[in-house]
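Coordinate-derived values only; no laboratory data. Remember, predicted model here, so these are calculated numbers, not experimental data. Cβ atoms are built from the backbone, for glycine too; each structure is taken alone.
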Structure P
Amino acid sequence: MFIPSTCLRALGCLVAGLAAVVCGAANAQQTGVFPYRWNDAPPVDAITPADIREALLWTGHLDATFKGALNSAVLRAAQDWQKSKGYKPTDKLTDEESKELVLQALKERESVGWSQLRDPAVGFAVGVPAKFVTFGTPRAEGGTLVYQGTGTVSQGIGVNLGYPRCTSMDGLYLKLSAGAVFRARKDNWFVVLHRHGDQSTYYKMTCHATGSIWTEMTVSQETLDKHPGLFAAMATSLVLLRNPDPTVRPRPRVEELPTAPTGFSDEEASRQQPKAKSTKAVSIDESGKTAALKIETRDGPDLRAEEIFEKAAGAVYVVKADRRMGSAVAISENELLTNCHVVGSAAEVKIGRAKAELTAKVVSRNADADRCVLKTATKLATWVTVRPYEDIKVGERAVTIGTPQGLELTAAEGIVSSKRVYNQSRVIQTSAPISQGSSGGGLFDARGHLLGITTFYFSGGQNLNFAVAAEEFAQDREDQAAR
């Protein structure tokens, strides 16, 4: 079905326009079609509800300024697309219709040269139509670092230090939304659309702990008629890699989107390819659990951030599975915990630190719960103990260590924001930053105990990051008896 189910109703998702479009959970290792560039047609089984939404935006059937419930708007948009193709409107798209819609949207996205302007030094990334805009050298304007692009499309990004922060954004929102034809406000961001003559300008601002970042795009009506997805694509693509810092030396670069992983293959291609050996070995059980981890309650005073890193980082490894990359955390001399969406269908992966690599086998896999256990033949030098879920306190310090954006052994600090149940698993919500590539990394407490495995974040919010509780990987006595 094309009606999206990725929004958590408990977190409130029925809001106006683009606010609803960007409300959804995203794996730290991105899934679906639109995070990637495709040389061949994507398979139907790779298409997610979020892909359907984005495809309807790119084709102009879903207006980013709609109001009301997201599901209803997507349903109307999908039926409009069906009518435009001569299909009978239904309450769901067939597999072939989904594939045709996504292909049409990908071609439209390719026509504008959709790419990413990334500045990992400052700490953000945003989508840009590279065929229509060229960026110059960033410049400082007071407390703001400005990136300005000109061409058929005018696009700007500004990184503010200090004002406005989340506590002082209301005044700026009221000022910028005066005379707007559309506006939407959420806790940590807002969007505004202005029309002036033949030009339209779309503006989005997101706040964070130390300031804010904005992106805006000005397009002629003629260009917008030809490419109706530009505004929504820009607004939903803004990603904070951490709290942006405009005081460091900027190092921006415009990059193509990553090529789709080779693990994707459609049914027709599979029939034409020789059958690969099964990646599921007989020894792989389906629990996603292990008896090897050691549970230990917290005892003693808080360590400093550098002490936590020194104690725990030795247990965190980079995981490479074909073109997938993530992390894993050692919990014994031979076993590590990670997410199944990091290893994919592989039965064997590479784990590494610096330039040293080891082979690890997948010995337990529960793809639905996103829990996978790896085992090495070589003894691991360092591993960590696991904090019991009931012992974890909301508000306590937490540190993530992983491989965001391929940056090995990156640490970030925050707090435990909440404890929740998601997809029938206990999860820990944290303000410690994670991003694409963080999957499988560790969330540690202030004593270096493992709290959870960092798994997903909400792309429409700030610091809404989640880790599967490490204790979820523990076999209980019944599990062990069954084995």
Structure Q
Amino acid sequence: MSTGHAPDPAAIRARLSHPVVDSDGHWLEFAPAICEYLERVAGRGVVEAFNSRNGRVARDLELTVEQRRDLRRPQQGWWTFPTRNTLDRATAMVPKLLYDRLDELGLDFCILYPTTGLAVPFISNDEVRRAACRAFNMYAAEQFAPYADRLTPAAVVPMNTPDEAIEELERVKALKLKVVVMSSVIKRPIPAAARRSPELARYATWFDMFGLDSEYDYDPVWAKCMELGIAPTFHSSGRGYGLRVSVSNFTYNHIGHFAVSAEAVCKALFLGGVTRRFPKLKMAFLEGGVGWACNLYADLIGHWKKRNSRALAEVDPANLDRARLAELFGRYAAARWNEQLGNWRPEGEGAMPARPGAGRYDDFAACGIERAEDIRDLFCRNFYFGCEADDPMNAWGFNARINPYGAKVKTLFGSDIGHFDVPDMREVLPEARELADDGLITERDFRDFVFTNPVEFWAGMNPDFFKGTRVEKEAATALAGAAS
């Protein structure tokens, strides 16, 4: 099925001494088929909710800019899937066609995330949401079962409450699905606003990030993931809220949106102590790249150095030498300032009025950070970051000279095939190779990017993840080497 484009990904793959594992491809659900299935197993209500959720984008696109400005509706994406490249469009829609083309694309094994299915866990009606997730996952399992040696789909897991997440995780395991994508950045009503005006409550919301200040304790969810050997992954949009709400420009809203939602969840999980309480739990944040993660990693270290429980003594109002301050004011300040100094209280300038309890006083208390290197160990051990092939910032993750304490922030190669930013699936592996070919990362780094890190992540919690697959032998060897 060669299209004659160069360089040839199959030739690149032939020169490698290791497989290529794609940790974030996408399949495009064929609407007539999936709606027929959803109605058969879950009822018409689920189909209507599925179509309504995904139809909202189309309805918003019909609005004029003036109407969107009046409603403050952000510009949605349009023309987001391949069309001129009909072969690739069909490849993203038909699992057997993708399976037959994997060698041509230079890919040995591919984890596939849904497209419209990513919205299913955000259906507002509790009963319909849970039924839709269950039915969608059954459909995905059925569609990809014949191709399990080289393809595996991601199941969708709703996270509105820990109970529903645990319930779906158990169903996913029963379906023999190995990958989950969890809904994140959960929108919840602000209680005070809801009490004052129930009609406007849906506009007054906050976002739950699970690990910090959450509505619920999500530790049982992480414990269930450990029990079942399922690594949580997050792939939520950051468009349409915050600072990405242009009513006229999709690109403005799109740039960085996966990164901002991923950072919010990652930061909450870290500061909430999840990596400390679950040291073997591996989590991935997909499609946002690794640049934001490197920045977050460095920022966490910088903040801890200035705001750990000992360092805060430097800014504790109780440690201000009032006599020395008065002396300096007397020598250098205007007379009227001296007159006012006696009534001035530093506690009124952003300082807490009294020492709070230890947990509130130390923003890092839940992490148990004793030294800056602890942040490296907790962050780089548990978190992995999905990177698209053409992102030049991928090199940053491997740059131990820049990342504090010689860290390499874990990258996962993700093709994003099926979506508009991959106009030709044959270009993905060549683009991923460019960093190595240009000397920006080493051959070892490239191997880690497309093989070792993915194996470590997916099989790190489920040693049988690659059993029976095209890469079973090589994955087992890589795991054994990591353990030695």
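Looking across P, Q, the calculation of distance in nm of label points 7 Å out along Cα→Cβ at positions 97 and 457 that yields 3.5 traces back to P.
A value of 23, 55, 21, 1 for P(r) over Cα pairs in 20 Å bins from 0, in percent, calculated from one of P, Q, originates in structure P. Quick check: 154 is what I get for volume of the Cα convex hull per residue in Å³, for residues 89-256 alone, calculated from one of P, Q. Which structure matches? Considering all the candidates, the number was obtained from Q. Supply the structure label, taken from P, Q, corresponding to helix-only ellipticity at 222 nm (-39500 (n - 2.57) for each DSSP H run of 4 or more, over all residues; to 500) with the calculated value -5500. Source structure for this number: P. When distance in nm of label points 7 Å out along Cα→Cβ at positions 169 and 369 is calculated for each of structures P, Q, structure P comes out greatest. For which of the structures P, Q does the calculation of FRET efficiency 1/(1 + (r/R0)^6) of positions 65 and 393 (r between Cβ atoms, R0 = 35 Å, to 0.05) return 0.25? Label of the originating structure: P. Taking relative contact order in percent (Cα under 8 Å, 6 or more apart) as the criterion, the top structure among P, Q is Q, with the largest value.
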